[in-house]
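Read-outs: derived from the displayed coordinates by stated rules, not from any lab. Predicted model only: the values in this text are computed from it and were never measured. Cβ atoms are built from the backbone, for glycine too; each structure is taken alone.
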Structure 1
Amino acid sequence: MDYSQIISEITSNVASLYGQGKVADYIPELGKVAPRQFGFCLHLNNGEVFVHGDSEVKFSIQSISKVFTLSLAFSLLGEDIWKRVGVEPSGTAFNSLMQLEYEKGIPRNPLINAGALVITDMLVSNFQDPKTEILQFLRQLSGTQNIQYNETIAASERKTGYRNFALGYFLKSFGNLQNDVEQVLDVYFHQCSVEMTCRELASAMQVFSHHGMEPFTGQRILSMSQTKRLNAVMQTCGFYDEAGEFTFAVGLPGKSGVGGGIAALLPGQYSLAVWSPELNKKGNSVLGMKALELFTTLTGRSVF
């Protein structure tokens, strides 16, 4: 299959969508990102890599980081993590307080903000320096040491993250946050500020298409059963309240972030990452969503 030609065709087709979305300016630093950018990287399980456009530009992965912190917690704590967070699609906004009240402090899933805060709290409990451990984990998965936090973005998120503070203290009131709220939020804002390229992100997602094996060293990070479950959570919960639409149109497990990135995979075959910072009203990349729909349509390869 001529993947280079397919990706080139996709890039041409999605260019008409520039201007139909808006960068995430509610986080002031993200609002400064130039909107008309598009990167695509496909990483096959045999090691072949295909890149196009702005695939080497660093961007803030934002909520995509939740997949990696969840994986780190799952690898450490196993099934115990599900005592504090569920696995159902949310059906409400990713930063909803109402749902958390209704469900008595147990977040619906680990990929909404409340669930991710609980997962981050687990890492704070288990690591003396969780920020360093998260970075090291991402560096291992991506096969490069060139992964850093963007301190300016982290500070910008902290300055404007009132609802995340509210979620943190609300979780604390239900006894589902064990550490200091300020400490947990500091780690959370930093993990969201991590900057990666499409190439680096696609490489980091290889662990999920390799059934839990980290392909660069052959180390097993997750069991096959754990990987299956994480892929299932990505499939049903990875796109805020547009997860059903992504499954319908694209048919891959994945996770989006308000930095404009989308990471996805087909188990046993490939992982990929796209980036374009203009978002739709649901908080997902306009060009990225369409690009992945075209990719699975043109290749005929998805979980369905």
Structure 2
Amino acid sequence: MKIEVSNLKRHFGQTRAVDDVSFDFASGEVVGFIGPNGAGKTTLMRIMATLDDPDDGDITIDGMSIAAQPERARRLVGFMPDDLPNHRDVTVDHYLDFFARAYGIRQPRRQGAIRQIEQFTNLTGLRHRRINELSKGMKQRVSLARAIIHEPALLVLDEPAAGLDPRARIEVRELIRTLGHRGKAVLVSSHILSDLAEICDSAVIIEQGRIVAAGRIDEIAAAAAAHTGEGGEQGAADSGGVAITLRALDGVETLRDAVMTLPGVREARIVGDAVEVDLDGGPEQTAALIAALVQRGVRLVDCRQRRAQLEELFLKVTSGDVS
């Protein structure tokens, strides 16, 4: 399934909340939607969720226009807004049952669907609690459960981790990662860029209603580095290599010395408790390096490809202007 945002525009008086925005993504992708307050993120996400209409342009799901066929689109889209449910006399179970009914899920499948979603979002033990009695983290889980009760193909999540404690943020992040692995197309907005970096391979960065960068995170980093004339973490990748981070039980100096004796290594430097390596080639060269280190008795405990930090990219590609 492919989602295409094409020349989308939404104006409020003289304010261009969404100004000729175009991008696309597909099933199995978790895309970070990033921008400062007032950049137009929520407006675009509400249009994608059929809660607002564009002034021009369109969003299509496998060629089906959301604007032209909003009823069909609602069956395919799950929306998690940034505000939380706060119903005084409604239990979690009744709340989810209401939305399951609204989506036309009939018995006995409805009860099975609700139990499955409650289990997935870890709400089983809270199903008889009233929503207004829950913590913010649990309310976020309820909001996510509501968004996925009808098994939508596209999820639109607006600040799902806002205001949560570290444990709740990690749990919500893992739920989103799992949904992506299950083949959902996910567009997720958050100001917690470190969380997005953990679950997103692609990003759309928007400022003053317009896209300033979009694509895979490493592609955005490479473009930003080329534009500013900087090298940094992407230097190896930009010139046909890969940058990786290694950790071992043998100490960083021993690890660095062992790495520097291997072919294909451009540079190895100690950063904290790790060794950062600029390496020629790609995954095969990385695998060969790991095999050589293990053969030499180096006790590796971690090896991962270094990625540009979203915080750094955000600062590079945005200006900070507020209209």
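Observations, loosely collected:
- Given 19.1 for mean count of other Cβ atoms within 10 Å over residues 50-57, calculated: source structure among 1, 2: 1
- Structure (1, 2) behind the derived value 5.3 of distance in nm of label points 7 Å out along Cα→Cβ at positions 146 and 258: 2
- For 28 (relative contact order in percent (Cα under 8 Å, 6 or more apart), calculated) the corresponding structure among 1, 2: 1
- With distance in nm of label points 7 Å out along Cα→Cβ at positions 218 and 242 derived as 4.2, matching label from 1, 2: 1
- Structure responsible for 66, 49, 33, with Cα extents along the principal axes in Å calculated and labels 1, 2 on offer: 2
- Source structure (of 1, 2) for helix-only ellipticity at 222 nm (-39500 (n - 2.57) for each DSSP H run of 4 or more, over all residues; to 500), computed value -11000: 2
- Here percent of Cα pairs over 23 Å apart, for residues 42-185 alone was derived from just one of the structures 1, 2, and that gives 39; the source is 1.
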